[in-house]
Structure 1
């Protein structure tokens, strides 16, 4: 079977693009003028007449192609994808083709169940802090193969999802894995497959360094890691606090970023750390990662409304709860159900020493509620049907004691929102409306 090793190999070929979202559009632009013909296929193509629906002739059209470039959202083990390969059609990804083409000594790829977005931002900022040009790419919404993006110079800092890892067969110079938990089980099929797919990036061909946290989890899976493996202990020099990052997990992300930049540039760890600290006040933490949306204070009572909307799996939700271990919390959780195990979240909620209420939404919320009934029946919980209900119920649950209204869903947003950003926007809008109402009520009743 013909196997392309770069976009140049698609010249004069009939190429299918399976999945026509952000990545699919970028792939089509890259193929314009290169491929002999391009077949666009999507499961839900919308109104664009040039895009075929997979269930209405699209899959048959893909069978006529030499190569199909699959978007990350299409599961690698889906029956129709496997059928293409059985019929001699090569299936690859645009990211894999790009990695074959690019100078991989300039690329660092960052993946992990949680922390990959923050660590991508940290690596970029740390490189800029020592005077190096850096471009953030990948899963954040900037496909590196989009011809509109100039990747010819500087360091390329690539956030890679588990969906993307499984299609990559060549490694960049540096691979960073921030954490390993449970996520996307509906896509990968099982927890074991998810872990194997996520870590497959470290085992891709080519000489490279792999950095992982120095933790029992990663020590126990040493045999599944490829590359020249380095175990990195959490940073103890309070860099995370200087950057405005909360939680013990931030010390691990900072340490991985510091070691990664030192490895890439040949600078000493001490020099990188010093330059970062000097510029720390200019760092802007990622929106949706433990972001303070609003606060209200009445006498000695303080309520903080925290947006952790990027926490779309259990592991980051657990990390958020640890940050607020010493304060009452009203947690807004749930969303689209990806089939993950919510027992760890239920146990963590049950183990909290401070008052805790859980407001659940969506199908994932129903499963969180079920897990709580089994593993944390003493935890107060309620079902809500909208973000407005969630925010208002959370505030009432805190009462006169104050605490934290925390959006840390532990699930994706696709059941009712376009993406996590729209969900966070909804949370922030409802929070600010509520805080304004509370402030007005206090002003009118001195």
Structure 2
């Protein structure tokens, strides 16, 4: 049977639709559009905060979703949106003078590394992931990645319009927690709309604002919302133009070992995200998907590398779309092909990208202050869900130094031209210290108890 043949079903209310099944094409298109809305906010907000193009990110999210489904043989329903795991690394690259080509070059290498991890897991089995990256380690790495972003909010976005940022953050918190069902899952998108409307009202009532992005810059008066780029953009066309740092929207990668080391910790986060996604889908569908974990990791790595090759954003499986499946009990991969097609069409609308790129800095400040904190707390969530015992010194002491080094931006100078700092150094210490004490303790225990 062809991968592109789905069994047509008409289930009773509450009855699940399996990945190899589909509803009528009319209902499938509707569900596909719902998946687009669910991934919408985060997928184009993260490229903006990384200084990359939103149109290109949206378009490649569709292309990469199709790639993922094909590699996984339509067994794992998933949408690949923009990954947040590299946002802190990208901020560090730009702080050290790197441009967008350096960013995409480093992320491309990370994608290739994830492909290699996927191949290794496919051959050795899913247990390899749990042995090398147990929940104690992955939780710590995800936590330091998220909390390392705090200075980006404080130094770049929040100062551009603190009141718009505060009100947008407040709205997003309320929307994500108090709105019913599906609406809470698109809180990022709703917060973006709210922030736009709020900034427009502030421009009308209070006039221009005097601010700038980044420490040391000279504040200038400007409107919070400028539609000049939107008016000039075409309705239909390929992503084009230049980014804020002067690099073309579609560009080739540039490679630097220092920058590559900064993004490699993001691979650990992607392994954790994909593993969690596969487990969640397996639990919902009742299928054993462990044999497909290697494929999922490799597919996400290939997708990230492909997008980065052309200047696009890194990808990951999206929890937002798991929420849609949980609510609808429709796991049909046909709906994801529809969602991918819609995303590609959106990516071919430059005017849409111009609207996204015109998002006021204060609005991004409000959204990112919540999102970045949530990324950090996902690490704590991994610990809680896996019952990591911090009464165990291997967990408490083995992880402590790496987290502080990563969050605090500590630097280890190795030569005059090479150093490790922040997330890269923190991740190395988390992995090394944990396994150092954990394995030493196990060896000591084995020598005391002896063979049974």
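Can you say which of 1, 2 returns -21000 when helix-only ellipticity at 222 nm (-39500 (n - 2.57) for each DSSP H run of 4 or more, over all residues; to 500) is computed? This value belongs to structure 2. If relative contact order in percent (Cα under 8 Å, 6 or more apart) comes out at 33 when worked out from the coordinates, which of 1, 2 was used? Attributed to the structure labelled 2.
Across the set 1, 2, mean count of other Cβ atoms within 10 Å over residues 9-16 reaches its highest value in structure 1.
As an exercise: distance in nm of label points 7 Å out along Cα→Cβ at positions 129 and 241, calculated from one structure in 1, 2, equals 3.8. Which structure is it? Walk me through the numbers before you get to the answer.
Values: 1: 1.6; 2: 3.8.
Value 3.8 for distance in nm of label points 7 Å out along Cα→Cβ at positions 129 and 241 corresponds to 2 out of 1, 2.
Distance in nm of label points 7 Å out along Cα→Cβ at positions 169 and 233 computed as 2.7: which structure among 1, 2? Of the options listed, only 2 reproduces it. When mean count of other Cβ atoms within 10 Å over residues 305-312 is calculated for each of 1, 2, the greatest value falls to 1.
Every read-out reported here was derived from the displayed coordinates using simple, explicitly stated rules and does not represent laboratory data. Since the structure is predicted, the reported quantities are computational estimates derived from the model, not experimental observations. Cβ atoms are built from the backbone, for glycine too; each structure is taken alone.
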